[in-house]
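Listed after this line are the structures, all set down as structure tokens.
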Structure 1
Amino acid sequence: MELSAVFFDVDGTIAETENLHRKSFNESFKEFNLDWFWDEAIYKELINIGDGKERIIHYIKRAWPEMMEYKNLTKYINSIHKVKCEIFEDHISDSEIKMRPGVLRLINELKLKRKRIVIVSSNSEESLFTLFTKGLDMDPNSIFDLIAHGNLTKHKRPSPEIYEWSLEKLRLPPQACIAIEDSLRGLQSAKNANLNVIVTPSMFTRDENFTDADVVVSDLGEIQAPFKRIKGKTFGNKVVNIDLLEKIIAN
């Protein structure tokens, strides 16, 4: 079967943004006079919890369960998350964030060969556009054929709902598509939707178990800086390219 589309996760996959998210959460907590601090160990646990609001709820249940009885807790969490998003926007604007190795190279190759390119993310549409326009200096609408953001479906990953929604919009079978993810929840989401999956672990997910992935590599690779193979057949390729993607689908 010929490759029809490639689905890109964003945080940790297209760019190493998760630490900026972590810092933004911590600064938002200070704004609300909360004595909370998410260090890297805590954030590694939270990385596989839905979206930002769900991470806050999960943390409250674990560390401050008495808060679950508060009136207007949902409104309070929404306020914290709104401030967090504003802080994240400031961090993105001030940072020199770049795409991870091989991402832009692969996107350009896919566009040249007229393959569909899709974003799949738990982030809000606003956060995604902040990253692309202010951080990466590009218009995502001019690059991606579909932007599937976190506000479009009820259930967040590892639910397959966001992938199933995207496949339905594109009218494509999952067997003709490949997802590129960096986390276990992303891998599970794509696999539950019957997609092939390449995993490029990020700084927060390197210790996760990616047994179910078709291929695991350090990154997508550049011609002068090939990826390091961690798991799976790469068929002699040193970078993730269309040749490798189509062989994964056919294998």
Structure 2
Amino acid sequence: MTSSGLSKEIVNEFIKRGHFTSEQSVKNLISKIKTDEGLSCSQNAVAQVVAKIKGFSVARRLKKEDKVPPNISEIVAKYARNNRGNNSKPKSAPDFKRKISNSQDPMEKEAYTNASIYPYVFLLENKLRNVIFNKFKSNSNWWTDTKIVKKDIQEYAEKIQKAEQKYKWVDARGEHPIYYVNLEHLFKIIEKNWNEFKNIFNDLGHLRTWIAECIPVRNLIAHNIKTKKPERDDIIKSSRKICTLIEKNKN
């Protein structure tokens, strides 16, 4: 354990993932979040809150006594809103270019190349989820209404959710079934309810084409398969177009 009560493994997890360069910077942010949010839980539990804000999890490194706050989703969502900004064109982490050029291991080079595209996939899928949520949030039963969401999509989400419940040490993806469907399913929901979304995306044919360009590359990245430059260029261009429309027309 470190002097702050933080697990050394948790601190190293933050540094290894490239979010911080020193142990002190990890401790500083965890202490700040704990103070700002008035959290009474352990430092390790607060570290899980900070990890979720950063987009990963340290749940597997927590002990039984490290009880995360029940409102962790609200805290994470608040910081996500504060950091969102208006930039719909994500950039690859600067460090990736250096790692790609410096790597002597072909597989390692492929890994860093794929990783540099991941932010586009993340933003695309989650911005689409937010658009769908916002459109139907006034209807508490919208997900179970087959006029809005096809039965096969509902069943897919339920199957994945149940399958992941056996991994007790891994946090749930989210409280709503929409977190358990993929890019293709999100598009099908929008397509089925096009009148609700046409003011955002304008042209269904264009959206269908852009999504069709993204899906195979998204699947390659999700399953850790090498991607080619034309494929990466496709998902960058198409995801940028979709995210730009969302940012311009979401209100």
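Values quoted throughout were computed directly from the atomic coordinates according to the rules given, and no laboratory measurement underlies them. From a predicted model like this one, the values you see are computed outputs, not experimental measurements. Cβ atoms are built from the backbone, for glycine too; each structure is taken alone.
Quick one: log10 I(q)/I(0) by the Debye sum over Cα atoms at q = 0.12, 0.16, 0.22, 0.23 Å⁻¹, for residues 78-197 alone came out at -0.62, -0.94, -1.23, -1.27 when computed from one of 1, 2, so which one is it? Comparing all candidates, it corresponds to 2.
Tell me which of 1, 2 gives -12000 when you compute helix-only ellipticity at 222 nm (-39500 (n - 2.57) for each DSSP H run of 4 or more, over all residues; to 500).
Numbers: 1: -12000; 2: -20000.
Checking each candidate, the match is 1.
The maximum of distance in nm of label points 7 Å out along Cα→Cβ at positions 14 and 238 over structures 1, 2, that is, the highest value, falls on 2.
Given a value of 17 for relative contact order in percent (Cα under 8 Å, 6 or more apart), calculated from one of 1, 2, which structure does it belong to? Provide the component values of the computation, followed by the final result.
Values: 1: 24; 2: 17.
Answer by label: 2.
The value 22 for percent of Cα pairs over 31 Å apart was derived from one model only; which of 1, 2 is it? Structure of origin is 1.
With mean count of other Cβ atoms within 10 Å over residues 46-53 derived from the coordinates and found to be 19.9, which of 1, 2 does the value describe?
Working: 1: 19.9; 2: 23.6.
Considering all the candidates, the number was obtained from 1.
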